[in-house]
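> Read through the structures below before going on.
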Structure P
Amino acid sequence: MGMRVSCLQDNLARGLNIVSRAVGSRSSLQILSNVLLATDNGRLRLAATNLDMGITAWIGASVEEDGALTVPARTLNDLVNTLSPERVDIEAAVRTNTLHLSCGATQANIKGIDASEFPIMPESSESDQIVPVPAEVLRDTIALVAFAAARDDSRPILTGVWVSYQEGILTMAAADGFRLSVRSVPVDTDYHGSFNFVIPARTLSELARISADEEQNIYMILPEERSQVLFNMTNIDVMSQTIDGTFPDFKQIIPTDLTTRTIVDTQDFLRACKRADIFARESNNTVRLSIEPRDGMAGTVRVTATSAETGDNEVVIDASIEGDSVEVAFNVRYLIDVLSVIKQDQVIISTSRSDKPGVLQPVGDSSFTHVIMPMHIGR
């Protein structure tokens with residue numbers, strides 16, 4: 001026989017749920033649609049990878065015999081999710097590469113592939129640079145930045161998030177050519193080096209989701225050759241390949257000559273944009289903002305969408321405005337995206353002319369800047 005181990009159904013289900021986010025979906029290599037089960041110092045280690053991203057999770061188990069095997073992730077995940085919440089006994093028959101699983105009244109055999117064929121998952125070594133980042137800071141930063149990365153692969157570097165650490169400041173940036181999200185936050189750590197790399201936005205979004213229960217630090221571990229980065233948490237590791245190439249110099253994109261500064265209620269503006277979206281989706285997602293200062297600081301922002309087919313709508317929201325009146329059009333989906341991740345009650349919209357980008361920032365949090373390209377307004 002090979003591995004013999006038992007654990008609780010809910011621990012196993014939770015662990016499989018975490019690692020299966022890295023399972024290769026369109027892979028031609030069968031091993032990449034498998035999950036690795038291996039005993040590891042009295043615990044059960046689960047791992048999955050699509051080569052761009054790898055996730056390892058350790059769960060409490062009672063180990064009778066050490067061993068390892070890989071089996072189809074989907075089959076095991078679906079099966080374990082339907083089992084009753086009690087003890088699961090797992091045995092791996094090495095000769096036939098079969099996983100035998102029993103739980104309550106259920107007995108199952110799952111055909112697998114030898115564990116030696118599974119890609120090696122990186123682990124930290126002595127020479128690595130390690131930067132602890134408070135989990136909540138990392139999650140919040142990912143939420144504010146990752147959505148702005150490009151979805152298509154025409155410029156692979158733009159599907160990634162630029163991550164940099166310098167003089168105690170952690171910066172993340174993402175841009176898809178139409179918008180840019182940047183957040184810079186101070187991180188209190190003993191690490192005095194600096195680094196920057198680009199990693200897939202999808203991996204970071206998964207990291208944020210997986211780390212939802214993590215309250216302490218997430219350790220960013222940087223191997224010397226820098227072709228991958230490891231994020232280490234309590235009982236979970238996430239590995240990411242870095243993306244080769246040079247990230248654009250986004251600081252040049254952030255406009256400085258902004259002449260009009262408008263403060264609106266975040267939720268009012270978000271609701272106005274969601275209404276505009278109903279008509280804007282018929283006309284290139286265009287929404288028009290007419291920023292109209294009145295006496296003193298008071299003023300209004302007129303949020304308008306017009307479609308030749310379906311009609312039009314207009315929402316007027318109160319604002320406090322410094323500067324000249326201006327009319328500018330944006331992609332309403334991009335406005336909805338950024339307003340949905342800003343937690344602060346009010347947001348600043350800074351603009352100059354109708355053909356220049358606008359900048360959104362939360363009131364009271366200068367760590368975050370979002371730049372959005374204008375759309376052409378036909379007269």
Structure Q
Amino acid sequence: MQVDPNDIFTLGTMMVGLACLGFCVDQHPIGRKTSGVIWVLGGAMLLSNFKIVPFQAPAYSFVGNTLVPLAIPLLLFKADVRRIFRESGRVMVTFGIASLATIVGAVLGHFLLNLGEIGPKVAGVYTGAYIGGAVNLLAVSEAVSMTETEFSGTISASSVVSILALMMLVALSSAKWLLKRIPSVHMDDHNADESSAMGPTAAPKFLVTHISFVLALSFLICAAAEHVGDLLGMPNYRILLITLLAVLIANLIPSVMQKLQGELELGMFFMYIFFAAVGAGTDALQFVETAPLLFIYGMIIITVHLALVLATARLFKIDLAEAMVASGAALVGPSVTAAIAASRGWRSLVTPAIMCGIFGYAIATFLGYALYLILSGGAF
């Protein structure tokens with residue numbers, strides 16, 4: 001018997017329960033080989049395609065229209081550009097190269113594959129995803145007016161590509177043959193032993209005053225962006241405006257925003273609920289028809305990305321570990337990359353990994369949308 005589309009509590013149990021599963025996977029050793037996002041998407045797809053939960057429901061729309069816009073400022077409140085550049089050092093330069101490599105891969109793949117009318121949209125969305133992260137993928141998809149079917153296929157294929165990108169980064173950071181060609185001061189035996197000396201990362205405190213403040217501020221940003229978008233006659237630019245306002249606040253009052261705790265985790269919680277809603281709305285038959293070509297496109301992007309980053313590192317004598325951290329911050333995000341750096345004993349690269357990843361969140365939406373406009377022949 002299928003759950004009624006209007007049964008918000010049962011569907012809420014499903015989405016929040018899968019989000020919990022995703023976080024548990026991320027904290028388990030298996031999370032280094034897969035991602036909690038895949039488990040959330042896959043679990044929701046199984047439930048809907050086996051007719052346990054519906055493909056469409058008002059609860060899914062609420063998540064996409066309300067929780068996701070609220071999540072974006074929560075993920076950007078620490079995007080203090082001055083601090084990011086100050087603490088990321090040389091890794092930020094390599095991150096710029098990695099971001100450019102993603103754009104080159106997206107453009108090359110666009111002209112190699114015939115994706116039809118969806119081509120410019122996917123190019124923009126994947127550029128946002130592989131410079132920033134899932135939140136940028138969503139933001140660009142809304143800005144370019146992707147349909148639900150287009151978005152489901154795009155994010156499903158992207159999730160698989162992200163897992164392979166993570167595996168490739170881990171493999172490359174352990175490859176001795178590559179280390180002979182691109183030396184690294186972080187990869188000697190002494191630094192590798194540092195991982196055992198590193199204590200566990202302190203969990204953020206849950207302070208009601210902080211959480212209520214960031215939620216109120218996020219609501220205010222979303223409301224302001226919606227009103228400005230309506231005044232300008234550009235409702236599709238709502239997510240772009242939310243991103244811009246959040247980054248402005250992060251840089252206008254950085255001392256206040258840096259003291260806050262728990263907002264990043266809350267933002268990711270909202271995003272995991274959204275992934276559950278997306279998975280539940282994905283028809284497996286339509287996915288099989290559209291996702292393989294999008295998967296190939298995503299693989300072209302990350303292959304070109306890694307090839308250009310490694311070639312540049314060899315040419316300009318960039319440290320291999322720093323190149324891998326910069327590449328990871330773009331491809332798989334700050335938290336996963338910081339975990340890789342910590343597990344490898346690259347203690348001095350953990351902060352640059354986080355800083356570059358947050359900077360990616362701040363700029364990727366605009367870069368992805370700009371590439372869409374260029375490839376579609378639109379005007380800025």
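Taken together, the values in this text are just the output of simple stated rules run on the coordinates, not laboratory data. No experiment lies behind these values; they were computed from the predicted model shown. Cβ atoms are built from the backbone, for glycine too; each structure is taken alone.
> Looking at structures P, Q, which one was distance in nm of label points 7 Å out along Cα→Cβ at positions 15 and 351 calculated from, given that it came out as 5.5?
Source structure for this number: P.
> Out of P, Q, which one gives 24.0 for mean count of other Cβ atoms within 10 Å over residues 151-158 as computed from the coordinates?
Details: P: 12.6; Q: 24.0.
Traced to structure Q.
> Here percent of Cα pairs over 29 Å apart was calculated and came to 52; which of the structures P, Q was it taken from? Please report the intermediate quantities before stating the final value.
Numbers: P: 52; Q: 40.
It traces back to P.
> Let me ask something else. Using the calculated result 29.8 for mean count of other Cβ atoms within 10 Å over residues 127-134, pick out the matching structure from P, Q. The partial results should precede the final answer.
Numbers: P: 15.5; Q: 29.8.
Source structure: Q.
> Further, regarding this structure: Match the computed value 4.8 of distance in nm of label points 7 Å out along Cα→Cβ at positions 23 and 167 to one of the structures P, Q, and report its label.
Label of the originating structure: P.
> May I pose another question? Have a look at P, Q and say which one yields 37 for relative contact order in percent (Cα under 8 Å, 6 or more apart), as calculated.
Details: P: 12; Q: 37.
The read-out was computed on structure Q.
> Moving on. Say we calculate FRET efficiency 1/(1 + (r/R0)^6) of positions 7 and 207 (r between Cβ atoms, R0 = 41 Å, to 0.05) for every structure; which of P, Q gives the highest result? Mind dumping the intermediate values first?
Working: P: 0.95; Q: 0.75.
Comparing P, Q, the top value of FRET efficiency 1/(1 + (r/R0)^6) of positions 7 and 207 (r between Cβ atoms, R0 = 41 Å, to 0.05) belongs to P.
> Continuing with the same structure: Identify the structure, out of P, Q, from whose coordinates helix-only ellipticity at 222 nm (-39500 (n - 2.57) for each DSSP H run of 4 or more, over all residues; to 500) was calculated to give -5500.
Working: P: -5500; Q: -24500.
Value -5500 for helix-only ellipticity at 222 nm (-39500 (n - 2.57) for each DSSP H run of 4 or more, over all residues; to 500) corresponds to P out of P, Q.
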